[in-house]
1. Which structure, out of P, Q, was distance in nm of label points 7 Å out along Cα→Cβ at positions 364 and 396 derived from, given a value of 1.9?
2. As an exercise: percent of Cα pairs over 28 Å apart, calculated from one structure in P, Q, equals 67. Which structure is it?
3. I have 16.6 for mean count of other Cβ atoms within 10 Å over residues 28-35, calculated from one of the structures P, Q. Which structure is it?
4. So if we calculate mean count of other Cβ atoms within 10 Å over residues 44-51 for every structure here (P, Q), which label has the highest result?
5. Tell me which of P, Q gives 0.05 when you compute FRET efficiency 1/(1 + (r/R0)^6) of positions 164 and 276 (r between Cβ atoms, R0 = 30 Å, to 0.05).
6. One of P, Q was used to calculate helix-only ellipticity at 222 nm (-39500 (n - 2.57) for each DSSP H run of 4 or more, over all residues; to 500), giving -9000; which?
Structure P
Amino acid sequence: MKTASRERRVIIRQCAAYDREKLRAIIRESMADLGLTPAGKILIKPNIVTANKDYIHHSYTEPAMIASMVDVLREDCDTDNISGITVGESGGIGMPSRLFFAESGIKTLTDRLGVPLVDFNEEGFKKVALSRAKCHTTMEVAKSLYESEFKIWMPKLKFHIVTDITNALKLNIGILNHRERFLFHDDRLHRKIVDMLEIGYPDLIVSDAVTIGRGFESSPYPVHLGAVLVSNDPLACDMVAAKILGYDPEQVRHLKEAEERGYGSLDFNDIRVTGDISIQELRYRLEGVDSPFQDLNRLDTPLRFYEGINKESGNLCYGGCTCSIKGALGTAEKRSPGTLKTARKAALVMGYYEGDVIHSDDPVFLIGTCAGVSGRLEAKKIIRIKGCPVKVKDLMILLLIRLGIKSPVFDLRNLRLLAWHSLVSAWMKRTIPLRKNARIREHKN
């Protein structure tokens, strides 16, 4: 963690469009204002959780943001002190990250810029002990992350289906490889997010809030906000982001957890917010904006939902199977608008539900290994889908078709892309030792 002695700053700048010249000016001026001088090996971590050229366009950091950041590093910083620039990410839903790199246009961008783009799953890693964590005692830290000397986090500001907001702190889920991504992704998600700050504490945050996302954050609906947030402190940046989206930072669980672990105060008197537009003005721009899938029972669908607890902890498992269900339904609805409204009648039980579930004429799906009902369970048919948590991609295959919901997984284009990028990714993972040995020989020569 960086020292707490420096002033915690957030700069809010208006930016109506993804104009590269305007973005460069904002980043350049803000870095100078913050007194930040990038040096050494620089890692840029954007949000590339998902992307699809047909229907997922606002889940990821806009390529123009990344390009502008690279421009500033090359044109306005002391390049003699910069030994390399890398863009790195581990995409979501257990899918090959390189698929989302291609679909977002970020692969094309980094190729044009001559900047390496790495999938943390396809690199060698070093297992590191975490001294301040509550869930992860260790973490498999990818090579480019472990070796980075200046970290620039570039999140996409979005509403989030289970954590309210996703910005600088939540971005750190993407520094985990797929083996560790789903660990503790249940009612401990807020703790897991803060665990990652020990490794993923950025030196600079440049948040894409020009067009933000509402709804399921991996397949969101766009909302124009027209701003960029620049900060030297991830918690301070997320405090401002939460306020803009209409949340009290004290009520956002992972922000409160970060405060309790000593990563900073949630008191706005302890941070300095400057810029050319206020939090209140941006909040006003979002007045009346609704983010679907926050509450499943508000959806226009014949499906009925019963959210249960993790029996071991007694807590609602908000970050586990409930999150996966929201993700599967959110992606399906984004791909085929109206498909939820025409779904077959059914009930979905997530976790251990304390009460009765009476659906004598309909199927009842028990989602997750621990799913159950404490009271009466009556159903035309009971179907269990195991997992802890159940993964979104599994629900896409095993659940949606049974509910009469069109699943994006079975789109021919998606299948071809998934097959190709999965093969390439599998090869890259298997050849990690060969590439490592090649680098060693090159270094010796």
Structure Q
Amino acid sequence: MTDASLPASSDAPHRASLMQADARTQKRKAAEKRFRMYGIAGIATGIFFLIVLLVSIVSSGMGAFQQTFINVPVFLDPAKLDKNGNRDIEDIKKVSTFGYNPLIQDAVLQQIEQADIDTPLTKRKDMKALISASAAAQVRDTVIANPDLIGETVTFRILAASRVDGYLKDRVKREDVERDKNIDAAHLDIVDALVPLGVIQKTFNLAFITGADASESRAESAGIGVAMIGSLFMMLVVLVLALPIGVAASIYLEEFAPKNRWTDLIEVNIANLAAVPSIVFGILGLAVFIQFMHLPQSAPLVGGLVLTLMTLPTIIISTRASLKAVPPSIRDAALGVGASKMQSVFHHVLPLAAPGILTGTIIGLAQALGETAPLLLIGMVGFIASNAPDGIASGLLDPNSAMPAQIYEWAKRADPAYYERAWGGIIILLGFLISMNTLAVILRRRFERRW
């Protein structure tokens, strides 16, 4: 009797079909399914909070892009603006804004009387609460630019006070004005009566995008335009300095530097510098550029130098990664046909790594554009940026602000109108950051090579 003819042992293990998953396989598949669900839940949570953030920013900041104006015909009284009657521009300039305030207040009072509005506010000085403190300067500048208007009635579109603007934007409530010394319920009744007549209008506020900062008493006239110019000059300094220095350092470390302890130490320090808090670079800039080199405080040049130091590690790391991504066969082929090491790098490797270098540079610039802490240390929030620079030298050396520093300054002011403008500034800043990151993605996809 052979072994083949022996009956099968009843103790032999039972083998399941390959077409049917055993308990162990089912358990593994269930774990994989749970892991996918965790990932989907994590992504959904992130998207939810991102949407909440964006909705919060837009809802809080869109009011800054609208402003309330008063359309009022102002009689430019010669007896107050040109007492001598000779239209001498020097005499006209001697009339300060205090001389124009009564004319504007009289004009608003006449509008109320013509509309036959029943109000206890019947005096000229009662109209002060409705009018922005910048209105007198607007009328004065118009008269100085065209003295022939004196003696005529000219319709001006002047800014309403910030409380009036806040009332039309539901930022100021009627129950709040009981504790507000700047405006009362009678003024709000006048506003409600003048809005249907078109005397008071809420329209798009281009001056917020193109204008300059204002004092505490003129929140309605504050704009972020001058700060945008300051950020532009800082980014120019960062681009001119950080790009060539960062790329040159990366090429040397990746292609020419010998591999020894010194280069290892340099690489470790570059990686560490990329993780250093930005305020440390601000302290460094304050000590070196202002206290030691005596460069002008709050100048975009100093801000650009500080942000250059902060951006260099990012550019160096991204550039080295781009150079490493180029296959060694490109270098070997160039050297094999007689090219020098320098020609191999600059004629073949560097052009192929250019998309990654540009992407890293744009991301570094976007990071620098949104930094606030270094700018606080060099004094870019210590003054009101009320005048735009009149040239390149002025734009680099004169004190100015930047968008993140301006947003920080607005956020800490007492008037709620400035808080609204801080959110509006965040919208503009996010617009720039999204545009720069989108450009980086487009450049990478347009020029990248697949190996």
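What follows draws every value from the coordinates through simple rules; no lab data is involved. Only a predicted model underlies this, so the values are computations on that prediction, with no experimental measurement involved. Cβ atoms are built from the backbone, for glycine too; each structure is taken alone.
1. On the way: P: 3.0; Q: 1.9.
It traces back to Q.
2. Numbers: P: 50; Q: 67.
The value was obtained from structure Q.
3. Numbers: P: 16.6; Q: 10.2.
Label of the originating structure: P.
4. Working: P: 26.9; Q: 10.0.
Greatest value across P, Q: structure P.
5. Details: P: 0.70; Q: 0.05.
Working through the options, I get structure Q.
6. Values: P: -9000; Q: -18500.
This value belongs to structure P.
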